[in-house]
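Before anything else, here is the set of structures, which you'll find just below.
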Structure 1
Amino acid sequence: MINRALLEMVVAENGPTTWAEVSRQAGVEGIVFLRNQFHPDALTFRIAHVACARLGEEPAAFLARFGRFFVRVADRLNYGDLFDLIGTTLPDFVRNLPNFHDRNALIFPELSAPSFRCSDVAERSLVLKHYSPYPEAASFLMGMLQGFAERFGMRVSVTHQERCTQESGFDRFLLQWEKIPS
């Protein structure tokens, strides 16, 4: 589904001709990305990097925007009920991400899902550690967190406190949120 969302974003923002060029350069021309089909994360990031080069855009900004877009596409493709099972507010959703991804790893062993750990949980903030072999995944996650905050009627500030290194193995984010008044 993630590659389908990437295709949709490129087409929505730049048209089908741009997608045709990106898909050809990324080596995915003619591939139909189905909703529940598995593709390696490396493929997604390869497509994203080709799109960035083609569009003259910085990968971090592109991936953050894509993270927000992905949440909207997933909601539209009927994943909203699944999201609601994970949590009905941003803090609950984020606190339940570790269990969700751990279960997905059991169900889909070929999936190289990221892992998450929450700490320093307070009334309006928490620290999220994100473990992924892809450094650019941090920007995508930051966009997704913004997208989920919007979905739950909240505002979130995401501060990237620590970048992943070989020693630490994780990115650390400080999330601070507030409910948007109705």
Structure 2
Amino acid sequence: MSDAESVFDGVLDLTGADESAGKFEAVPAGTYNVQIPVPPEWKATSNPDGSKKLPDKTPYLNIQLAITDEEKNGEKVKNRRVFGKIFVPKDGAIPADKQAYHRGTMLNFLLAVGYTREEISKKGFRLDTDALAKRELVVTVGRSINSLTNDFDNDVKGYKPAGTAVAAGAGQPI
């Protein structure tokens, strides 16, 4: 008998189960109050043949965001997850206008989670991702069809500080 079997006999009672739990369906496009439930992770793109928009091994911050709103348009969304990726291309790796866009996204994210411009602009500023866990903010989420799966996907389009008004009707398709 395994340790798991000695703790749990395998008999399940799913009476009253919340069927929205564990769903990976995209939420409606809109603006949501969210919390960062776990520290974001630094990752890197994989593009060895150079066929994608960003160079191989471009670092990015992968951010899990838990929706704290109860529902949107009659759909339960509380605790559903959306994910943000903020890319940090190396200087000269992409055109200057694209570099400025990615830097602006990171700046807006950091301001949204409570950093000040003074903190961010200090020479040697280093982001402590562990300190981001449990912070609250507001995000704008897009919704589009994934060309590979034909399912809807979400992507985070913008970041604002917590307490920023979520517009009436937010969460409705754009």
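All of the numbers you see were taken from the coordinates with simple rules; none came from a lab. On a predicted model such as this, the values are computed, not experimentally measured, just so you know. Cβ atoms are built from the backbone, for glycine too; each structure is taken alone.
For the reader, a short list of remarks on this structure follows.
- Entry that produces 29 once relative contact order in percent (Cα under 8 Å, 6 or more apart) is calculated, selected from 1, 2: 2
- Comparison of 1, 2 - label where distance in nm of label points 7 Å out along Cα→Cβ at positions 62 and 126 is highest: 1
- Rg and Dmax of the Cα atoms in Å from the coordinates reads 19.2, 61; which among 1, 2: 2
- Structure with the greatest value (metric distance in nm of label points 7 Å out along Cα→Cβ at positions 78 and 94, set 1, 2): 2
- Each of structures 1, 2 was scored by distance in nm of label points 7 Å out along Cα→Cβ at positions 102 and 142; the highest score is held by 1.
- Structure from which -16500 was derived, helix-only ellipticity at 222 nm (-39500 (n - 2.57) for each DSSP H run of 4 or more, over all residues; to 500), options 1, 2: 1
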